[in-house]
Structures are given as structure tokens and as C-alpha cells.
Structure P
Amino acid sequence: MPRLRPDPVLLPLVGALCVTPLGFAFVTAARNRLVSGRPVALLEAAEGPAALLGLAGLALLALAALRRGPWLAIIAAALLMAALGWIAGDYATTLSASQPTARVSLGAGFWLMLGLAALCLVEAARQTGRAGTSLATALVAAILALLLLSGTLDQLSILREYANKRDVLGMALLRHVEIVGLAVLPTLLIGIPLGIACQRRPGLGRLVLPALGVVQTIPSIALFGLMLAPLAALAAWQPELARAGISGVGMAPAVLALLLYSLLPIASNTAAGLASVPEPVRDAARGLGMTPSQIFWQVDLHLAFPALLAGLRITIVQATGLAAVAALIGAGGLGAIMFDGLFTGALDLALLGAIPVIGLAVLADLLLRLASPRAIA
């Protein structure tokens, strides 16, 4: 019999996957949108082929954790994620057939199991490098597309909220991307030269980088609030700015606050990346007759690029999340849907706004990881 070599990361995750259904509701079922639902355990909801697929995925994942098989873990975790969605969708479809007004919401057990399965997928992809990450991404995308296009999930409460808010969600998504884009672009134009200056002049770096660090400690809603009075006064002083859209609420304070938050990761990573370039490499470049400008563009910037890209990843992920909070000052975006759901007690509506925010952040992080010239750690 082959010797077991338990994976120290995957094995505890699999153990947690086995225990989670015992303590948390998999879904909640309510008579309509206005009343609280009753908890439904996984064993009550699971039946038929979906249950068999879930058992197979969990068994294969346990085997992969015991035998240290990351490729098998990727496939098993993807199968388990597909089964979880299939089970929840089938239960909602069955209940809606007998009670058309019934609402089935995804419970804490579903989200915990999905999160644990995703962590297993991420860990296995990390162990297999770029090829494993590509396979994991393709499997998750295929599973999500299959579940959505087949109509399996249509009767879940969150999908019924989507059917009611489809047009609003599309506009909110575009607005969210616009806010992030308008904040990140000037951050790059300011932060990269600032990082270069901080690396070349250490005294400037000791002054600027801690100041940007202080900005990071300010709570996001407080920083958005600090933008209101100055921009409102500026718009009142110059009506042309108000006509151009500059005011105390809306897009302008959101973009300005996100820009201030985003400067530190870009500037500090640029400075750190340039500082990490070995001096003998620069000496060799000078020996080859390269000018200071050529050394910077062809040597320094090339070797510092992975660090700069890491700073960009942090910036985009951070800005994507914080842009949701900007809805509180009238900037719009996905945060408007999320807070609308929270304020009205419609948690599925809140999830309808929150899930795309998470998806945008994960997608941006994944694309920038794949674009990195270094192997994925």
C-alpha cells in the first residue's frame, strides 16, 4: 500500500469541510421575501445525482489531501463547488414548484463550505504553479457558466433578485469599474514617479512614505467625509467646476479619496523594486557603455517590474473594495445595491451587490498574477 503523506494545509481544510454541515444551515427557506426563513441542513437538501457528486468530490479531495495530490485536489474541489451549487439550486427549484412565492437563500453552511473548497482550490493551484492556476480558473468559470446557463440556480433568492435588478446591476457594475479606473490611472501617473524620487532621494522617502502610511490608517468612510467640505467649497467658489461634476458628493470625492489610499502601495513598491536591483548589475551595464537613461529603462525598470506589478495588484484590489463604500456619498456603483439591501433588510439584494465586488477584485488579482513574469508563489 502506498505510504500516506498528508498535506498539512489541505487536510485541515477537508476536516473543516466535513464538520461544517453539522453546525450550520446549508440554505434557509421562507414562505416569501418578507419573512424569516427556517434553516435547512445539507443532509435535508441533498438528494439525487447532486448529492452523489458532492460525496465524490469530498472523497477525492480527502484522498488528495492524504496523498499530496494537488492536481487531483484541483479537480475534486471544483467538483465539490459544482455539487454545492447544484444541491442548493435543486432544493430551491423543488420548493418553488409547490410554493411559487417561497424564497430559498444560501445559508452560512453553503458559504463556509464554498469558501473552504475555494481555499483548497487555491492551495492546490499554488502548489502546481501557473498551469494549475489556469486549470483551476477554467474549471471554476466552466462550472459557474454551466450552473447559470442551465437554469439550475434560477429559483434561488439571489437569482430572483438579479432578475428584478438586471438593468440596474449592469449600470452599477459599469459605474463601479469607472470609479476604480478613474482612481487607479492618476495613481499610476503620480505614484510611480513619486516612488522613483523616494528611491533616489532617501530623505524624501523617509518623509513621504510615512505620510502616505498615515492616510492608510484613516477609516474609509471618514476619509470620504473629509473630502465633502473642501470639494463643496471649491465648487461654490468656481461654478465651472460644479458644472464639470466636481462637488462635495458623488464621483469626485470618491475618486480623490481612492487616489490617496492607492498612492502608498504604488510608490512604496516602486521604490522597493528599484532598491532591490543589485549594484553589480548596474556596474555591468555601465561597463557595456549604457547611458543612465538606458540603465533605468532597460535594467532598473525591468528588474523592478514584478514589485511594481505587485503594488498595482494591491492598489486595484483595495480600490475595488473601497469603491463600494463610496456609494454612501452618492458615487453609485455596486455599493449602492449592497447598501440598499442592507438598509431594507433584504440580505440577498445585499449579496447581489457584494458578490460582483468580490468577483472583480479576484479577477483583477488573478489576471495580474498571471501577467507577472515570476512564478506564482
Structure Q
Amino acid sequence: MNKKFFLAIPVTAIIISLLMVAACNKAKTIKPERKAITEAVYASGFLVPKNEYKVFSLSDGYIVSKSKDGGDDIKRGEEIYKIQNDASGAKLGASSSAYDLARMNAGDNSPVLLDLKNKIRSAEAKFKNDSLNYVRYKNMFDAQAITKAQFDQAALAYEVSGNDLKSVNEGLRRTKDQLQVELKNAQSVVAASNLDYGNYSICSVMEGMVYETYKDLGEAVRRTELVAIVGEKGAKILELSVDQQDIDKVKIGQEVIVKMDVSGSKTYKAKVSRIYPNMNQQDQSFKVEAEFVENYEMNFVHISVEANIIIAHKENALIIPKNVVQANDEVEVKSYGINKKVKIKKGLENLEYVEVVEGIKAEDEVVIPKVK
């Protein structure tokens, strides 16, 4: 009786173990599939006008004229604001008057130069007369018709008139040079005054659209204060932020699939056009620009966008769900008796699937891990 009792215990344990193994082998499984897979890098950012730039005030004052508002077209050089500039205007007027005077003095009909030219003509006439007298007196002295004192007086007059002629000619040259210097100085002052005066007129440096203005008539404005945003009218680009862990995967020309909050589930296609090398220290990301491949009609700017930058695509890849891949890139494969863990080599992957390059085959059954 006791022997039979003790013999029954191992038999029962064996049966329970077999049932447990069978239960394990009944775990849910999936088989790898042959499907296309696309790997992408996530990015977020904003839609901005192409060649957008911020307009800053270059002077202090208050707004006396506002010619443009947000949404208005604008041409290159066209004014957006005018700032009060009475002192600058007076300075420009004074420098312009000084320039006009300097230009007149340096001209051919300058009163200053005409007076010197008249002195030259008088000196030339005197020099000519004294040179004739010198020749005549020399001949007379050689003929012993006059005394040496009379000849020396004629020679001295000839020498003095010659020196006077050289002096007035040199004076004319120096005066011309001086007047040219004064003219250039006056030009520089006018240019500086014009630049200063122009700083009170805030104009666009490009043809496009005024997307935003930040000041109204009568408001005070400070130097270097942001007053408007201008950009191209039609063309828009994407300014995206890519995490530093993904930036090395991003290349110029890669396709970008974009979604915008304002357009719901609609998607747009773009291509990476520029990658900036400097990392933003605040969020550890890099700036990437993308341009649309079609001329989409978009009326708004600075709206938030989400994008997937397509870094790779493969047709007929052997894929498995990402949630069946365990630590150390291992998967559990169904086997007779006890399931076994197999290390796989991954290829492309996205949020849902992983490409299997090595490790398992299409006919293998991969166990779906139980959710703990």
C-alpha cells in the first residue's frame, strides 16, 4: 500500500510538467512577413516664408508714418515706417549746403580759382615785359651803352617777376588740391548725413510681403528694436529641428513627409535642402531646412509642423513587429520541447516594424512576449 502511494508521486509530477510545457508551447506566435519598410527620422518645426528676415529699427524716435501692415505686398526699397527725424534732417540740409559750396569752389568757374588765374595772367604779362627789358638792357650793357647798375636793376626785375609767376602758379595748384580735398570731405559728410537720415526711414531690402508689423503710428521705437518681418510672398520653407542622435542619418535631397496642425491629416512632400552644422545647446538639436516639391497654396506662416525625413526604404524586406524583439536584439522562437532565444541582426526599422537581416527565416514562428 505504501509502495504504491510513493510510486504515484513521480508520475503525477511528470504529467504536471508536460502540461506546463504544452501550455508554454501554446503561447501566441507570429511569422515574419515579406513587406516594404520605410525608416524615417522624426522632426518638428515651423512653416516660414522663404528668405524671411527680421526688420530692426536703426534709430530712436517715434513713428510718424506707417506705410505697410501685415499681409501687404512690398517692393525692394519701399518704406514700411518713417521715424521722427527733425535733427537729422537739419544736419543733412547743412551738410548739403556745405557740399554745394565746396563743389562750386572746386569748379572751373570758381571765384577763388578765377581770381588766381587773373593774378597768373598779370604775372605772365609782367614777366614777359621784364624779360624783354632784360634782353634789351643786356645788349646795351654789352655795347657799353649803359652802366652795370642799370643792367643789374633790369636783371633783378626779370628774376623777381619770374619768381612771382612761379609763385602764383604754385598757389593755383595748391588751391586746386585744397579745394578738391574740401569737396571730398563735404561729400563724406553728406554721405554720412544721408545714411543717418536714411536710418529714420525703415524700408524693405527685398520684394515680397510684410508678414507682421509690431509698431503703430505714434509709438516710440528704440534702436535695434524689432519692428517687422518680411519674406518672399509665395515660397515657403520648413525649418525643422532634428535630435542630435539622428542628425548623422539626414542628408541633402532626402524626402520629407509633412503634416500641419492647420490642415489636419493632410500630408505634403518636401526635400531636405540645407543642414546647419551648429547644435542648439538648449534642446540638443540641429536645424534642418526643407523645400516643398510642389507649389502648395499656403496662406499662413509660423505654423507648427511635424515631419518624417525618409532616410531609407526597402521593398520585400523580412520584417517582424518591433514588440517581439527583446533585450540584446533577441527573439524567442517556437521549438519542440523548449522555445529558444535567437539573436537577430536588424536592418531598417520604424516605430512598428524591424527588418531581420540575419537570425531567423520566414517559416520560423516568433513568440509574442506576454505583457507584464
Structure R
Amino acid sequence: MRAFVKDSYDVVVAGAGPGGSRTAMKLAELGHSVLLLEKRQEIGAPKRCAEGLTLTAVDIMGDIPQNCKMREIVGAKVYSPDGNSVLVHYGKHGGYCLERKQFDKWLACEASRAGATVLANSEVTDVIKEGGRVKGVKARICGEDEIEIMSSVVVAADGIESTISRKAGLDTTNSLVNVDSGFQYEMSNLHMEDPDKIILYFGNDIAPRGYVWIFPKGKDVANVGIGTALSEKSAKHYLDRFIESHPEIFKDAGIVEVNSGGIPVGGFLRDMVLDGFLAVGDAAHQVNPIHGGGLKEASVAAEIAAKVIHRALMEGDVSHDSLSEYNDLWWKERGERLKKVEKLRQVTEKLSDKDLNMLAKSLTSDVLIGLTRGSKMGTLAKVLMKNPRLIGIARHLF
């Protein structure tokens, strides 16, 4: 397999998830030599995702092939702890539930078509540094002996663990309070009330700090999962208990896939670059803190990263100071807004089930959508401040 790999590239990308593949594609389109390495034997598997993609993310991605789209989603139904619900209307079309195995492969294929060299079962094991500057990587290509590959820039897109960032010297340490535990079944033969809407269940007893989700992939197939704060009881424990308590949905269901993993829900990095190095996606904690979605954030970050790396390569300056434009642009375009969403998450985790029930009766569809996007904070604060006990919590939103 050594014949597939050159001794040096303009850019080496570690990780062929959405952030890595899209960064590689954009840079290849701009005429740079790019090597995209994925340690898994199959790009896209196993998935660590509920597989939802909003319409705004679809607009960024462009024309997604039909085989990647499992179900069109028009809205959501959000249940409060007391069983009441709020309907969220996305409009005629709000996005899709994907098949991530197909979607991630499509993105990697797009990178290949653009001119990047794409190799699965090929792990970046370390970085090469000279004088404190990242100058390339060490990698095992298709399980063979470790080789050295030089590059002007290395991009870490290797997920929440991001061992490459740590080896490069980028501090991506995150507090445990900013990491949720996720567990999910893909289930078949479900009795779903509305397979064109995602269903969300909130409550401190149902999912401490998080929620249970049902993301339809067909009329009787869905991802059924949970994101919850780390605790003595596992995410699987809470999800299994929820399933057992809802026989009207799950009594005849089968399990066709099981997934689990950590979810960053905050702790955004002010500095995501080093000399010759940059991190995108989960590796840089670029996830929406309120719902844990990272597809859109990885895609936006990839666009910004590719733009900055291209400019730096053309100028012949890939120093920290040069690549720091990525920090500035990302914080301006996404970071400040996501920081507001992180404050929202910190507020909601302080609320009791009684408080959540009150919010479900007070907040409209438009407000709920706005909150997930970092707006409508004033509306939420006004609702909370009607209760003297919650005034202090409401002030945290500002």
C-alpha cells in the first residue's frame, strides 16, 4: 500500500468524519495535495450519531445523494416530564434523518473526486515535530509498518478523543461537566405516532441533564437513544428503563444496531491551532451544547479551516499566528452563538421537572427553535423570572 502514499503533502487530515472529509475536499478543490487518513476499516461505521441533519446543514452540504437520506423530517414533538407535549414546526421541510454509513462514505468519495488521497484502515499514530512546529505525521497505512509523511499542515479531525491533538501539544482537555454519555439502539418494528417528526422526552428522572430521542428512519424504523450526564447509572440503564415504560411504542421492536460514545456539550476552545496544526469538529469540541448535534458545526468549521489553510499555504506561512485566523473566524461565525447555547444548557440543567413542565406550557414552537440556535434567550428569561425562585438562574442567560 506504500505506493498509494507520497512522501509529503500540503495537508494531512487525520479522520474521515464530516469535518475531516469536507476539509480535505475543499482544500483539494483549491489545488492542494491532501492525504485523508481514517483509522477505521469502514468509513462511517460504527456511527456515533442520531443521524439528524437540519435544513441549514443541508444547504451547506449541497446536493446530498438520495441513498443517504432515510426520512424527511417536518417537525418535532417535545415531551415534558408530566407527559404534556409541544409541537415544533420546521415548516414544509426541516431536514433529514440520514444513513451515516452512506453519508460519511459519500463525503469521503467527494474528497477523493476533488483530488485528495483517501485511505481507510490507515491510522495516524503520532505527529512529527521540529523546533516545536508540526511538520508531518507517523502513520500505519492499511495495517502495514509505520511510515513518516511530511506536510505543511496537519488537521486533527479524529473525534472527541483526538489523540492527535494531544500528541501535537494542543490542549483539548475538557471538563467532565461538558461531556455527556450517549447510548443508542437502531430499532425496527416500532409503533410510532408520527414517523415524520423527531420525538424528544425530557425529565430529570428520564435522562438527567439530557433527553431521550426517537429519530425516524422509516415508518417503523428509528434511532432510539439518550444523552445524559455522567453518573453512577449508565446511559444504557436510563434508556432501557424508558423503553420498558413505553410498551405502546416498543413492545414488538427489534434491535438491529447498538452504538455508544461520549458527546462534548461545551468547553469550546479559544485556541484551536499550533504551528502547522489545526483541529476541527468534535476534536475541537464544536458541537451544539443543547442537543449534542455536530454535523452542521463540523461542516461550518471545515469551510473556515480550508479557507484559512489555503491562504496560509499560498502565503507560505503556516505559523500559529497565521492559522489563528481560524480561531477568529470560527468564534465570530459560530463560537459566540454556541457559547450562548452553552449558557442555556447550564440553565436548563438547574431546573426541576416542575420547572420544565412550566416551560412546556409557556414556550412556543418558534421560541424553542430559536433557543437551540442561540437566540430567544430574553424570552426564556422573562418566563423564568415570573417565578422568584428562578430569577437568579434566569440572570445566567446574559
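We did not get these values from a lab; they are worked out from the coordinates using the rules stated. Keep in mind that this is a model prediction, so the values were computed, not measured. Cβ atoms are built from the backbone, for glycine too; each structure is taken alone.
With respect to mean count of other Cβ atoms within 10 Å over residues 60-67, the largest value across structures P, Q, R is given by P.
Tell me which structure, out of P, Q, R, gives 1.00 once Cα Rg over 2.2 N^0.38 Å is calculated. Corresponding structure: R. Looking across P, Q, R, the calculation of relative contact order in percent (Cα under 8 Å, 6 or more apart) that yields 19 traces back to R. A value of -26500 was derived for helix-only ellipticity at 222 nm (-39500 (n - 2.57) for each DSSP H run of 4 or more, over all residues; to 500); which structure in P, Q, R was it taken from? Corresponding structure: P.
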